[in-house]
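What follows is calculated from the coordinates using simple rules that are stated; it is not laboratory data. Everything numeric in this text was worked out from a predicted model, so none of it was measured. Cβ atoms are built from the backbone, for glycine too; each structure is taken alone.
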Structure P
Amino acid sequence: MWRFETFPRAVPEVTVGGETVGATLTANQAARRERVIRTALELGSTGGYDAVQMRDVAAEAGVALGTIYRYFDSKDHLLAAAMVEWVADLERRVGQKPPKGDTLADRVLDVLGRATRAMEREPRLSEAVVTALMSPDRGAAACQESVSGSLTRILAAALGSDFSEELRADLTRTLGHVWFSALIGWVNGWSGIERVGDEVALATHLILDQYDR
């Protein structure tokens, strides 16, 4: 299963239905929420998306079913929240170990490669969280924004400060879309994991090589 170096002490803030949640949790509530997410990750790791059922999560985590619904609107919201935590952890690790490479493309591919390899190691879990992240559920949609924000900051670190804020935002958004689209193809069985790397590398070089001339 994905290994988090540390779970965030403060739960990431997510806006759901116009209300910001997460920052107001007590220490006990945050720990309970963490336990629920970890349980969902364990179930998803062994059985994929279909194996994550809210009643099973409640039983395995040792909490009441109603307690889970205080934090998560649905299974999709729960799994998407797990993806938020994972990408936030990736962002912290990239901060500790900056992207390597002599060119812009090399540095971007370094961080996206780290993310892809981590997901490759857990194919069933990756299928679960990517599927959830595509859900129209409002909680999952809010998590999409959080994942996008973390990925934008990760890629911005790889790009450096030689771009205007607007151009850097356009570049990170486009590259993030390519990576996520390639992941969808993989988890849905349309292509192999090597295709993810190939498509991301092609797009990255097409977009960024012009800036290294």
Structure Q
Amino acid sequence: MSSKLIAPSILAADFANLQRDIEMVNQSEADWFHIDIMDGVFVPNISFGMPVLKAISKHANKTIDVHLMIVDPDRYIKTFAELGSNILTVHYEACTHLHRTLQAIKSEGMKAGVALNPHTNINVLEDTIQDIDLVCLMSVNPGFGGQSFIENTYIKVKQLKTLIERKGANTKIEIDGGVTDKNAKQLADAGADVLVAGSFVFRSENPIETIFGLKEFANS
């Protein structure tokens, strides 16, 4: 069984000390950088834009996992590839032609991810799961960090795992929102492959130890 991955969410980092926090993630046991791009339309918040992502890419030496919480993501696929994204995740709810969007992401040399809001049923991915490298299950309502975890997520992870296995897909399952040492193992046991952690990591006394601990919990 492959090792569970930890992806600290840069949305929770200290923007005034962004390079310091990126170096910290570089030095930690974390596997990916998780970067949320929000437009204030699809979600009620605005996060960083292209220049900040460019700066992060310059210093990051791990996989860059970009999560687009924006309307009309197709317009920016090429730009995000040029900015160094390794994985580009779009919201199912923001894509009218999901299959076309997935093909466009892959044609730019990135892995293609699809995010589902808490209220969206995993059955909507029945026809595209074989084209998806990563499904990001939102375990909080997207838009703001620091929210509490939605318990129904465990059931969704199991349902998604069943769908992936039934279709013979190689899709990874990522959980985004409210991940802590209290639920990391249970999520991993349910079938999650990647855990995104924001506030829990960056607000801790020792983020490097916190990341190490999360990884241990998830792989125990």
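Determine which structure produced the value -9500 for helix-only ellipticity at 222 nm (-39500 (n - 2.57) for each DSSP H run of 4 or more, over all residues; to 500), calculated from the coordinates; the candidates are P, Q. It must be structure Q, since only it matches.
Supply the structure label, taken from P, Q, corresponding to FRET efficiency 1/(1 + (r/R0)^6) of positions 74 and 98 (r between Cβ atoms, R0 = 35 Å, to 0.05) with the calculated value 1.00. Working through the options, I get structure Q.
One of P, Q was used to compute volume of the Cα convex hull per residue in Å³, and the result was 110. Which label is that?
Going label by label, the one that fits is Q.
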